[in-house]
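Read-outs: derived from the displayed coordinates by stated rules, not from any lab. Keep in mind it's a predicted model, so treat the numbers as computed, not measured. Cβ atoms are built from the backbone, for glycine too; each structure is taken alone.
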Structure 1
Amino acid sequence: MTSEPRIEGVLFGAAYYTEYQQTTDLATDLDLMKQAGFTVIRVGESVWSTWEPRDGEFVLDWLQPVLDGAHERGIAVILGTPTYAVPPWLQVKHPEIAAEVSTATPLPWGARQEMDQSHPVYRRYAERVVRKVVERYADHPAVIGYQVDNEPGLHLTHNPGVFEGFRAWLRERYGSVEALNEAWGLVYWSHRIAEWDELWRPDGNTVPSYDLEWRRYQSTLPTELIGWQAAVVREYARDDQFVTTCIAYSRPQIDDVGLARDLDVSSGNNYYLMQDGMTHGTEVGGAELWWSTGVDGIFQWSDRAFATKQAPFLVTETNAQAIGGSHDNYPPFPGQLKQAALAMVSRGARAIEYWHWHSLHFGAETYWMGVLPHSQRPGRIYREVQALGRTLEALAPYVEDLVPDADVLLVHSLESKWAYEFTPPLSLPDDGPDRNAYERIVRATYRGLFEAGVQVRVRSEAQLLETAPEQLAAAFPVLVAPALYIAEDDLLEHLRRYAEAGGHLVLGIRAGYADGVARARQEVAPPRLSEDAGVWYDEFSNLREPLAVSATPGSPLRLDPSAAGLGWADAFHVEDAEVLAEFAPGELPLGAAVTTRQVAMGRITMIATVPNPALARGIAAWLVPEPAARRWQAAPEVSVGTATTARGPLTFATNWSAGPVTVVPPEDVRNVETGAHHPQGTPIELAARETLVLVSGR
């Protein structure tokens with residue numbers, strides 16, 4: 001069992017590694033941190049070979065001065081366990097622990113997380129170092145919590161023990177090979193097995209059901225690792241200390257909801273492209289999966305992080321300056337650090353920690369720049385961090401019990417993501433499969449909602465099923481499932497009952513098209529929902545070019561002339577639904593692009609394509625015509641976010657442009673940082689890249 005830790009205000013700080021510095025002045029570093037408003041540092045998680053330089057030889061006292069100095073200045077510490085970075089002596093002594101990235105192909109040493117996390121030899125050594133480190137510092141008054149491991153789930157491992165574990169997992173899940181053959185359709189291409197030991201390795205697999213179950217099983221490995229390690233740490237931890245780990249949501253093994261069940265609080269690492277990547281209206285491509293671009297990307301990550309435990313979360317790593325390789329040097333424009341931090345706070349972040357304090361002078365992350373540059377002299381970034389520290393200090397009394405407001409509930413389907421990585425519906429410009437199709441579809445929907453001023457809450461399928469349809473409809477009048485490809489019957493029935501109970505269910509492409517083992521359903525789409533939707537389809541097409549979409553006469557949709565569908569189109573047969581928008585005519589009989597139909601007390605809306613920004617904004621504005629944010633009169637460059645707190649409603653108004661703009665409040669508000677009062681209807685000027693936090697009332 002876990003309990004939510006009590007965190008006062010917003011923890012503010014950075015990872016701090018004196019052990020990485022050739023020369024360092026601990027007192028000066030900590031004094032600068034204090035002057036910047038730091039309240040927390042994260043230490044110790046990356047240096048197993050420092051804690052244990054040789055087998056069984058432990059050096060534990062080197063961290064004591066850091067913890068003592070932090071405590072003297074009122075700076076708390078999150079202590080990490082170093083189990084993700086295996087020391088060379090262990091690699092040499094036990095090469096069998098190396099992770100296999102394909103069968104009999106061990107991952108070369110020289111980076112991190114090169115081990116099979118489930119190997120019993122690795123576990124024996126990992127447990128020993130965890131116990132030594134935590135026992136040594138559990139009673140130190142500076143330590144408020146523990147980060148076990150670090151960004152788990154980096155590789156899909158193919159080790160013999162992992163594969164045997166997979167087969168055992170399948171035996172328990174299916175009971176017999178006959179049941180497996182039937183469920184997976186192994187009659188195809190003569191894949192039927194007569195004994196469990198005939199199941200082939202995953203390397204050459206072409207069966208979608210196999211791949212989906214392989215990914216499900218793989219997700220149990222980091223979940224078990226973190227749960228096991230959390231239990232070890234709790235043998236020593238005080239009652240007032242929490243246990244967490246930092247989640248990198250793009251890791252291929254990660255099921256964040258399952259993993260976080262054994263943690264007291266969820267934590268994650270949010271990296272994003274600065275400069276034009278945080279400028280309204282600027283299109284910046286080329287983002288890698290572990291970082292985001294666009295203003296909406298910061299908010300989408302934050303809403304996903306809140307979803308992990310449906311509760312406030314910690315940001316354990318985020319950009320201080322440029323992040324990436326030696327060729328990716330894009331430090332923030334002035335003001336962007338504050339913008340990003342307050343965006344995350346507005347969506348539930350209770351900690352903002354930079355990676356990291358010092359910029360490193362060696363190693364793979366030499367150009368992952370920290371709060372201090374390579375010279376270790378405070379510069380512009382430090383001054384902006386210091387200013388942010390003052391803002392967070394002023395905000396502290398207001399974030400107690402902060403809950404981000406939401407107009408729409410969005411379904412995040414991890415299993416659909418895995419399925420789309422194996423059999424993606426979208427293609428790349430060269431006609432190859434787009435393994436990032438799931439993120440592309442969800443991002444299109446989220447961006448439209450965000451740019452229309454609609455705020456989003458995210459839930460997984462399992463989290464949806466935990467709430468009765470009637471309660472779900474009352475709490476979230478609009479529920480959007482943009483990429484729900486894998487869906488069990490009970491989930492589809494839950495969604496149907498949600499609509500009957502008064503909810504507005506919005507389904508994107510291929511909704512429920514495959515069952516729980518990735519088989520295309522033997523019924524018209526959307527399965528179990530077509531009659532209530534008044535629409536069905538049995539034909540679909542990829543789109544090589546954007547296909548124009550326009551509102552039908554009398555439609556409540558207000559679409560920009562540039563509205564279009566991207567990448568995909570379902571060919572709707574409309575039987576008993578209102579057509580809100582249609583595709584431009586062509587030789588392929590597509591017709592309706594957006595339909596809607598009333599169902600009992602609610603409604604089902606169908607979207608036949610991946611919307612471009614203009615189409616997504618138009619649909620979002622119709623779904624939520626009066627979101628809280630739109631009560632403010634604001635330019636398109638401004639995002640307005642709201643949250644509920646014990647001290648009253650908070651509004652975060654941010655100018656994501658290089659020029660001044662104004663916003664007009666719909667009620668009296670007061671600036672949390674300065675105390676300035678702004679009467680209802682009186683314009684408030686926002687300077688370039690400025691964020692104001694305002695509380696309702698005088």
Structure 2
Amino acid sequence: MAQFFPHLRARWPDLAIALLTGLTVSGIVLGIRQVTRWRIGFLQFEGLQSLELSTFDHFVQAQPDLGKDPRLLVVGITEEDIQNIGQWPIPDNVLADTLKKLQTHQPRVIGLDIWRNLPIPNLKEPTKTNGHAQLVQQMKGSDRVIVITKLGVDDEDTIPPPDGVPENQVGFNDTVVDSGGIVRRNLLYQGEYFPSFALRMALRYLKDEGIKDQPSEVDPNVLQIGPMVFWPLQSNDGSYINADTRGYQIMINYRSAHHSVEQVSLSQVLADQVNPNLIQDRVIIIGTIAESGKDLFHTPYSAGLDDQQTMPGVVIHAQMVSQFLDAADGTRNLISVWSESGEVIWVLGWALIGSLLAWGVRHPVGLVLGSGIALVVLYSVCRILFSHQIWIPLVPPFLAFIGATGFVVIYNAQQAQRQHKMVMKLLGQSTSPEIAETLWQRRNELLEDGKLTGQRITATLLFTDLKGFSTISEKMPPERLLEWLNEYLEAMTQCVQVHHGVINKFTGDGVMAVFGAPIAHEDQAAIARDTQNAVACALGMGQRLDQLNPQWQQSGLPAVQMRAGIFTGSVVVGSLGSKTRLEYGVIGDSVNTASRLESLDKQRQSSSCRVLIAKETLDYLDNRFEVENWGTLALKGKVERVDVYRVISAVGPLKDKGESI
């Protein structure tokens with residue numbers, strides 16, 4: 001966890017940006033959500049409503065198939081029935097015979113989903129003119145027969161019910177169709193209280209159960225049937241934006257794609273081929289299922305089906321009746337939605353989750369894995385709640401999560417680039433690859449307000465200098481001197497990097513290197529490794545100089561000697577300078593001590609590279625090096641005397657480059 005969420009205080013500005021990003025992205029998504037469609041030039045774009053309704057359809061398809069409702073039977077008028085009868089629409093006398101046969105088996109309700117505002121004579125038997133009267137008589141003879149009317153949007157679109165049928169046996173069969181021709185909503189009633197065809201049938205069925213419709217105890221303007229309160233759909237509920245919710249609408253809770261209700265044909269009823277048990281005490285709905293009847297609709301199941309992508313209107317009415325009956329006896333809940341404020345909080349929450357995830361997890365694999373898990377959780381929560389008939393948004397929180405994550409990742413990338421430039425500006429190319437990688441991975445612990453914050457650490461300082469450089473420089477042309485000096489410094493730099501040190505600065509012909517920075521080492525074993533690496537580095541510099549001197553002499557250049565001073569102690573490291581010019585500073589008395597050791601008694605040198613250390617450094621060497629005691633000496637500018645030792649060699653061979661001691 002610590003590697004993902006390091007030092008909150010140092011990263012507070014980035015955290016604030018992440019939180020602000022979450023708020024902004026969620027606001028943008030919610031704003032886009034309020035637009036049903038918009039146009040740019042000749043291009044027209046749908047809003048999020050169509051995507052959200054598609055996810056609604058997906059969740060409907062994922063619902064368990066409840067199978068056939070044993071309380072319902074559909075008498076479907078098939079293409080074969082039309083051929084057998086010889087005409088369409090079905091003549092009145094045939095429907096009258098159908099109602100008569102059905103009523104002999106005592107159904108609870110018979111619903112006729114066929115308009116009969118005008119008489120339809122039997123063309124095969126034109127002499128029979130009383131077919132319409134017989135049909136109306138069958139309708140009026142029992143309050144268990146429900147017929148339809150069409151209210152339409154204006155008078156021209158209205159289709160009245162058959163003359164003489166009581167109003168309490170009439171329901172409208174108008175269907176609410178969403179964009180794309182999909183039926184998702186159930187229109188219960190219009191006007192002050194004029195029930196739909198499906199609601200009329202359900203209420204008549206429930207009347208025998210002693211259940212009736214009534215105003216809700218919670219709100220007298222809200223319908224209640226049995227224990228279930230039917231909260232009306234509002235224009236912005238669920239995925240809808242400014243939807244036309246006039247009348248009294250709810251979402252249809254479908255039972256099944258194809259097997260929601262038992263079906264028999266009209267011809268089977270007329271031929272007495274239907275088991276009476278399929279009729280007795282049931283809701284019987286008569287309507288066309290033939291394609292030529294043009295009473296077919298797309299449903300939420302349509303996109304998931306390879307064939308039979310439409311559902312007959314009579315079956316949709318049966319689904320609605322089944323929903324009413326299940327709700328009235330508490331078997332199945334109605335589809336409910338969260339309040340608008342709840343949905344806003346839901347979307348905002350996922351935007352913040354995305355931004356915080358991107359803020360906290362910087363590793364690409366971790367971020368991809370974390371994002372994948374979060375999106376799986378989002379989908380699972382939405383699907384599980386829908387299985388309990390609670391419909392909450394999926395697309396807006398998904399987009400808010402992705403958008404917030406993406407923006408914070410982009411911001412992090414820009415910040416990383418800026419920080420990388422800052423680190424390189426401070427440290428240049430003077431670190432070993434291992435230290436550079438470690439520094440970059442832990443950059444958030446070091447960088448604050450564009451600077452490396454000051455840290456007190458225990459480090460080992462290494463100073464080097466060439467003996468007699470001033471004399472050499474007087475005898476060489478400046479161009480040649482610079483070329484020779486760069487070759488020397490390049491070799492020394494490589495030694496420092498190989499031994500995991502940091503070049504802090506070049507002082508003409510000298511080098512100042514730090515071991516144990518910029519990442520602080522607190523345990524004694526790590527400090528000892530830094531110290532041993534520094535001493536091994538100084539000896540390695542001497543070996544490299546022994547290789548360079550013969551090459552220089554062959555080129556007419558002088559052979560040189562060098563001195564090294566090493567001290568281990570407390571220092572403060574961090575950015576030093578102004579905003580326009582920064583460097584990685586190392587400050588403290590330990591720096592002065594290492595420098596004075598390098599310059600101590602310059603003439604006392606018996607090898608190409610003289611390495612002097614103090615007792616404080618010797619204590620960390622663990623007898624890995626052979627040393628010579630020079631005694632307790634006074635260093636220039638220091639009051640206290642220092643125990644000085646010369647490092648002669650390593651005990652055993654030096655490690656290969658790239659390895660620390």
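Looking across 1, 2, the calculation of mean projected area of the Cα convex hull in nm² that yields 46.8 traces back to 2.
Look at distance in nm of label points 7 Å out along Cα→Cβ at positions 20 and 156 for each of 1, 2: the largest one is in 2. When helix-only ellipticity at 222 nm (-39500 (n - 2.57) for each DSSP H run of 4 or more, over all residues; to 500) is computed across structures 1, 2, the figure -13000 traces back to 2. Taking 176 as the value of volume of the Cα convex hull per residue in Å³, for residues 180-299 alone derived from one of the structures shown (1, 2), identify that structure. Of the options listed, only 1 reproduces it.
Computing Kirkwood radius over Cα pairs in Å, for residues 508-595 alone across structures 1, 2 gives 13.8 for structure 1. One of 1, 2 was used to compute mean count of other Cβ atoms within 10 Å over residues 76-83, and the answer was 18.8. Which one was it? Computing mean count of other Cβ atoms within 10 Å over residues 76-83 on every structure in 1, 2 gives 18.8 only for 2. Computing mean count of other Cβ atoms within 10 Å over residues 172-179 gives 12.6 for which of 1, 2? Label of the source structure: 1. When distance in nm of label points 7 Å out along Cα→Cβ at positions 548 and 572 is calculated for each of structures 1, 2, structure 2 comes out greatest.
Ranked by mean count of other Cβ atoms within 10 Å over residues 268-275, structures 1, 2 are led by 1, which has the greatest value.
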